[in-house]
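Down below are the structures I want you to see.
Rule-based calculations on the coordinates, nothing more; no lab input. The shown structure was predicted, so the numbers you read here are calculated from the model rather than taken from an experiment. Cβ atoms are built from the backbone, for glycine too; each structure is taken alone.
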Structure 1
């Protein structure tokens, strides 16, 4: 009966999405997401951050989220195009795709590489959305039973795992996280009424709007970083898409198993509170390399299609899995998911277990739009490969100026405040220096969004327990999460230490 209820809700969602207006939003999202995602160094997080101010003009949130769903998938597909043709991944999760994809392009096989990435994304996305459809509501029902200590432990796990697994240094990741927590604490304390960290600026009493943080870090910071490197880097060679743009029978035979294996690796990693797509994409690449036989084994490192099919499927499946903790418990486990949280907040909505009860029409329309957007991606993007190659030829100077202008006008049109525009640029300068000195940006946005939630659950736990810190360890679920958080901190350090010791041993 539960399955039939889910199917009925999904049919209602399709009824909402398959209207001319909402189909147009889905198509705009897919095309816009792919267009911006194709541009070097720009991923779905930056794309959605740039478009957040536009959503203030939407009377109903459904159209906005249908468009964001299209941008979400389109941005991921666009990143694979850049990785294959330009060897410039838009996000760290696309690095594994670039390893073999660019080698295939250099050998004149860019078409099959792009086709394998597109079809793999479609297969992984479809399977991931099916799993999301049937898992989301049961997980939300379980999440209703979570207590404040559980939510506090979940935020700790999300912070620690994302910080430990993103970026090149745990120290840099932690500093980025503390910066995000600092931003999240700015404003009037809801309990005491005291003004915190406002430095006498009245506009900061209500806190720093998450839209300013998102646009500043992802749009302004990235644009300034690209501008700073214009004179130091030559023009990258854009490889042509020649010959067949579809998969041959042999290419398909070599791709379909990696698609399924990549999906099996990607979705569980994305659905866990630790989230992220970096680990499953590299695991998929390592798995395919280990399983390669014959011709495929010889081609690895020189352009093996398995090295494109597996990681790209894992990437897409992981991003779909990220929506499970986002929609069911309100925990974003990636930068893009954190931006989507900001979009929910614009409409005074809080993702979590209550969302399925309070806004079922919106939730199921969003899930149904994922199916529609996934089909649109496959139908539109394979024939438009040459158009996306032309997009890569846009001069970096023009692109940088356009991002800054669009970000400035977007924020000012929403707030009408020069002060908030200046705050956005201050955050953007911080984002520039973070990119310049290799500090990860994702922990900042997660800290700014989840910091207030973490503080509220911490205070609520102490209030109920009359100040007893032992209350955090009374819930078995919370204890398990704290243990996982400790492991997420310790394991990467231990692994790097072992590698360092082995390296020294080999040198001796």
Structure 2
């Protein structure tokens, strides 16, 4: 009789253990895509004093089966500004988190920021990712916070969103607090004036929207009826750069897209300014124009200046550390550069490249051509290659009026150019570059290019070799040029 009572109990216990074993059979190979209550966790407070904020999101298992997540971790690890807690377990990395079928877990994220820290420690825009790794399947939730009190323009929630800036006459940026551009700003029917001493930081990265698809975020675009006036002074220059100021990002190129002077836009000026760490510095599109005076453009992943069938005037301008041809003129246009220094060291690209045509396909069967007028005076185009000037006339000299290019009192470095295109430039130092100095690699020119010091060395071949150009009385550093000026953007200080 007792055995009859024991049998159901044994069966019940066995069934219980069997059920537990089945319940503990988890999916671990990442075959199930988890869902999230949001794709970006934003801390929508600009910190004006030291403080902390906590927000959360949910990881949702849409399957009927239990999933074991291999690890959940912060991408930046020890260097993250964020701290994480997954279902009560704190840490930078949480292993083997179980999410039961049709259930979820909470991920709490905290950030603590002191905006009084230097910007090199507490950036304007602080980002990280929570990585949810199941087998080979890695999913991500983005984290965003704002560490510094700044003018976030047009707002802190504008990443990847185009905004058109319009006004009756002009908008002036002159606040002591920096301006942080978040997204794409199009200037239309308005003049944007950036006052002396203003700092502009552009948040870049890859973005996606319905209008542009996938694209590089973070740029200023001047439309046909818009205008950009950058009004720095020698004492208070305007700085336009990325928004990452930590030491490891100081020389990082390609952090934001660049400044675009759009098709037909007229009258933009950039004076006493530094543009750095972008993909390109200034791009001028068809029939647009811009003038630059006492401007530095460097640490770009592509060209410093690009002119596409446009008009550009530059004086006392320094361009260096570019990932492509430092100055590139395409499909002709009108260009003048006076007392400029364009340096191209350590890359397979020229300081200057100019053409009067553009190919729309790989074979150039579909193309366009337009005349090129370019004059360079008292300027330096130098670097580590045998040829730092690349010229390409689409008409091979058959239509001389389509390719007008003149160097006067310049220092260049050319070699193969003199024999290129069946000798089209064999008389380069008579027809296009006169008087000029064809520098050798061994010539002394700058103080130290390896340290990006492009002031003239005391033995530089550029000293006292240029004529006076009307209206250019000072150099990039606002030092007075003497009666026998030096070639390039800097006057040697005796």
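Structure data summary
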read-out	value
Given 24.6 for mean count of other Cβ atoms within 10 Å over residues 313-320, calculated: source structure among 1, 2	2
Which entry (1, 2) yields the derived value 7 for relative contact order in percent (Cα under 8 Å, 6 or more apart)	2
When mean count of other Cβ atoms within 10 Å over residues 121-128 is computed for each of 1, 2, the largest belongs to	1
Entry that produces -2000 once helix-only ellipticity at 222 nm (-39500 (n - 2.57) for each DSSP H run of 4 or more, over all residues; to 500) is calculated, selected from 1, 2	2
Identity of the structure behind 46 (criterion: percent of Cα pairs over 35 Å apart, calculated), options 1, 2	2
Label whose coordinates, when Kirkwood radius over Cα pairs in Å, for residues 33-104 alone is calculated, return 13.9 (choices 1, 2)	2
